[in-house]
1. Comparing Cα Rg over 2.2 N^0.38 Å across 1, 2, which structure shows the greatest value?
2. Can you spot which of 1, 2 the value -10000 was calculated from, given it is helix-only ellipticity at 222 nm (-39500 (n - 2.57) for each DSSP H run of 4 or more, over all residues; to 500)?
3. On distance in nm of label points 7 Å out along Cα→Cβ at positions 37 and 53, which of the structures labelled 1, 2 is highest?
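Just so you know, all these numbers are worked out from the coordinates, no wet-lab data involved. Small disclaimer: the values here were computed from a predicted structure and weren't measured. Cβ atoms are built from the backbone, for glycine too; each structure is taken alone.
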Structure 1
Amino acid sequence: MITLLLVDDYQAMRILVRHYIEQTVDICIVGEAEDGRVAVALAPALRPDVILMDMQMPGMDGIVATRILRETAPQSVVIMFSTDNDPHTRDRAQAAGAWMLVEKGQPRAVLLSAIRAAAHPQTAMC
């Protein structure tokens with residue numbers, strides 16, 4: 001079972017992603033956070049396999065939270081989740097320590113595949 005921490009400031013987005021996850025048998029949401037500060041507080045105790053992290057949030061954004069989580073929750077793989085998918089955004093996500101960036105609005109299958117690949121990176125990427 002893949003465990004997931006879902007981080008997004010928009011409740012509607014968290015509800016949508018939770019709906020996607022609830023339709024799977026291999027992914028389980030172990031926590032939700034509305035901003036980076038809450039994610040940083042939850043992740044070390046929850047120890048999720050994957051953290052789906054919104055990039056732009058008030059307070060502590062996904063970039064800052066990901067940098068902190070690389071130190072405090074190194075067992076978790078961060079997927080940055082953003083409305084932007086330009087080279088500058090991807091570079092910022094990668095520099096922060098995100099494993100990959102998934103653009104919001106992609107088909108459900110793309111998001112689920114990314115979560116599964118992030119949970120098993122040694123078999124997913126060449």
Structure 2
Amino acid sequence: MNGKQIFGRAAEQKAIEHLERLGYRLIEQNWRTKSGEIDLIMEDGSTLVFVEVKARRSNTFGSAVEALTGAKQHKLVKLAQIYISMHRRWQSEFRIDFVSIQVESGVYQIEHYKNIVGAFD
């Protein structure tokens with residue numbers, strides 16, 4: 001694993017810890033298909049939640065939120081639909097959340113956005 005992957009995994013772990021403190025339950029991490037990847041799949045009560053995690057060490061290449069384009073949102077919806085079609089036991093509501101993590105001097109600043117589809121267009 002390279003430095004970027006290690007940083008990404010650490011950020012995802014921080015996101016999981018944050019969401020579990022809010023009562024979410026982890027179902028899967030880094031779920032992949034040939035169409036793409038969903039970082040975290042969690043349950044929030046009876047709602048299935050697909051979570052995109054973006055972490056930054058600086059804003060040199062833009063903030064984490066700026067990486068959440070309309071195209072990325074559309075892709076996340078498509079991946080969520082694929083997951084649900086493959087796992088028929090999930091017939092409940094679903095939503096897509098976004099966790100932004102800014103790391104400065106070893107301190108993790110976490111922002112959690114619920115139901116983000118269309119929110120950042």
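1. Numbers: 1: 0.93; 2: 1.03.
Top value of Cα Rg over 2.2 N^0.38 Å, among 1, 2, belongs to structure 2.
2. Working: 1: -14000; 2: -10000.
Corresponding structure: 2.
3. Details: 1: 1.7; 2: 1.1.
Top value of distance in nm of label points 7 Å out along Cα→Cβ at positions 37 and 53 goes to structure 1.
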